[in-house]
Every structure is written in structure tokens, then in C-alpha cells.
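The numbers here are math on the coordinates, done by the rules we state, and not lab data. Predicted model, so just to flag it, every value in this text is computed and none were measured. Cβ atoms are built from the backbone, for glycine too; each structure is taken alone.
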Structure I
Amino acid sequence: MRKMNKDGLLLCDLQAKAFEIAVDFAQVSSEVFIRRFMNSNVAKAMDNESVLQTNIHEKDILNMIEEQYGKSEYGSVKYTHNEMFWIGYIYRYFCYTYEMTSIQVYKIVKPKELRGLFPAYHTMDSAQAIERILEAKGLLIDEETELKRQYEIFKKVRSEVTN
């Protein structure tokens, strides 16, 4: 697991803004847009960070996805701007810090699930929200951190029992 840095934050912000404007500019439903994005060439460029060497903007991302998949008006359910921004940010934060591809992260947590978690998790730190999502799914991706966390809990409980 790697620490978030300036490049990672730039990627998170770019993806979040692209997701947000997709509400107004993408003809497909939010879930279809997210599925297309997470499986797209743009997502691969974000995964390998080559997109940082370009001058790409949010609207360019939408155009590239439409170019890759073609025009469609499939689906009608649109998420709110805030939900889409948060979902885009969380997906990229997850990919960046856990060093996973967009496709891998998409398979772990689907947009509908993230939308359901939005009211409770959107005010949390992104790293904490991702940890809770993984914990709820029973997935331990970073065993060393999990062992340290459990050890700290054990020490705390033990000190309370001896006092």
C-alpha cells in the first residue's frame, strides 16, 4: 500500500470532476458511465499515471469514453453531482493507494453499493471509508496494517482489564 501524494490527489480530483460532469453531459445512466469509465483506456492511463504527462481535462475524458464505446442513451438513472464526485474520488483513491487497476477495484465494489454508502461515508477521510468498505466485505488487502490495528486493540483491552 502506498501513501497518497500530490500526483495521486491530482488523479483523484480529475476523475471526480469527470464523474461529476458526466451527470450533465453523458447520455447514459450514471452506472453505465461508471462501468464504461472503469473499463476504459482512460482509466488504464490513470492507473499507470501516464495521464499526468498530458493536458487532459474532464470534458476530454467524456469525449474519449464516448469515442471508445460509441454514443448511447442506455439507462436513465442519474446520480447526483455530489454522489458522482465522491464515487469518482473514492474509486481513484482506492486504485492509487492500494495499487490496483480500475477494473480490479470496480469488481470489488460496484457503483450502486457506493451510492448506498454515500450518506454515511462521504464525510469520512477517503482512506478510512475504503478501509470500512473492505472490512465490511471481509477483505484484508493490507495484512500488516490489519495486524498492527488488531494488536493495538489487544493492548488497549489488556490494559483496561489489568487496571
Structure II
Amino acid sequence: MSGMGRLAGAISLAVGTVICLGGSLFLGLGALSQKADSPAIALGFFLLVVFLVLPFWAAGGYLFVKGQSEAQEVAEVEREKKILNMVQAQGRASVASIALEMKLNREQVTNYIYDLVGKGLFTGYIDWKTGTLFAKDAVEMGTNKCPNCGAERELVGKGIVKCQYCGAELFL
């Protein structure tokens, strides 16, 4: 379903092209048979392009470009979903292993994690020293202690708490 915009755009562009070629052929045959004079053929071509071909090409171009951007958005969501599944299935995952498996760099993985936290889809914590991401249920994260070292933690952002002692970030 995600490629429908691109497909509809490509079909519309193709229909516009077929209309343009067919109309040009028809007008060309009229000119060859000398049943129409040059101004009539020019007017016919102008009307053909303006009222039939351009709307198909404009709609097709718009749908194709819109479909491309939607496909990119779907790909982003799929990457985030894969990261979430990797961490939740194992309970923990290395940021480096996630980056290697998904062919991303560490910064991209970190941005995806923060995005998941911001959307409220992930709770857990990350130990930046070891680069390990831990999934935790919201009930387990309800305590005021760091699950990594046991120290007090402080709020640093929406849904993010940072341990003052070990630097682990907890995602609530």
C-alpha cells in the first residue's frame, strides 16, 4: 500500500504521454492529408497539451513526488519498529550491534531511540559507558533509583531521566 502514490503518479504520467503522442499523431495525419491548415493544427496541439496532457502530467508529477516522500517516511517508521523489536525481544541490545545490523551509524541509532522515547513507545535505559540499551516495563522504571548503579536519578527531558552518578539515561 505504501507505493500507491508513486504507482498512481507513474500511471498518470504515462497516460498523459500516450494522450500527447496519440493527439500529435492525429494532428500530424490531418496535416499530411491537408484537411487542416497550419493555424488549425497549432491550435489543436495547444488545446491538446493545455487541457488534456498538462493536467495528467501535473497530477502524475505531484503524486509521484508525494509517493516518494511517503515511502521514505514508511522506511523511517520501519527502522524504528525494528530497533524497538530488537531491544524488547532480547531485553537488551548493544547500540553498536543495532547499528551494524541495520547499517546505520551510532548517531542515527541514538536519534531513533530518542524519537521512540518521545513518541512514548519505548521505556528503559541506556548505559552510555557500555553502549547497551535496556528495555524495561514502565512498572520497573517507577522507582527513583538508577537500575544500572542504584544512584538517584534526575529529570533531563520529556520522558528522559539521567543518572547523576553513572550517566545512564533512563527512558520513561
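Upon calculation of distance in nm of label points 7 Å out along Cα→Cβ at positions 4 and 132 from the atomic coordinates, which of the structures I, II produces 1.5?
I
Can you say which of I, II returns 0.10 when FRET efficiency 1/(1 + (r/R0)^6) of positions 36 and 108 (r between Cβ atoms, R0 = 41 Å, to 0.05) is computed?
II
For which of the structures I, II does the calculation of Rg and Dmax of the Cα atoms in Å return 17.7, 67?
The read-out was computed on structure I.
Computing distance in nm of label points 7 Å out along Cα→Cβ at positions 44 and 148 for each of I, II, which one ends up highest?
Largest value of distance in nm of label points 7 Å out along Cα→Cβ at positions 44 and 148: II.
For relative contact order in percent (Cα under 8 Å, 6 or more apart), find whichever of I, II sits highest and give me its label.
Sorting by relative contact order in percent (Cα under 8 Å, 6 or more apart) in descending order puts I first.
Among I, II, considering only mean count of other Cβ atoms within 10 Å over residues 84-91, which has the greatest calculated value?
Top value of mean count of other Cβ atoms within 10 Å over residues 84-91 goes to structure I.
Where does the value -19500 come from, among I, II, when helix-only ellipticity at 222 nm (-39500 (n - 2.57) for each DSSP H run of 4 or more, over all residues; to 500) is the thing being computed?
Computing helix-only ellipticity at 222 nm (-39500 (n - 2.57) for each DSSP H run of 4 or more, over all residues; to 500) on every structure in I, II gives -19500 only for II.
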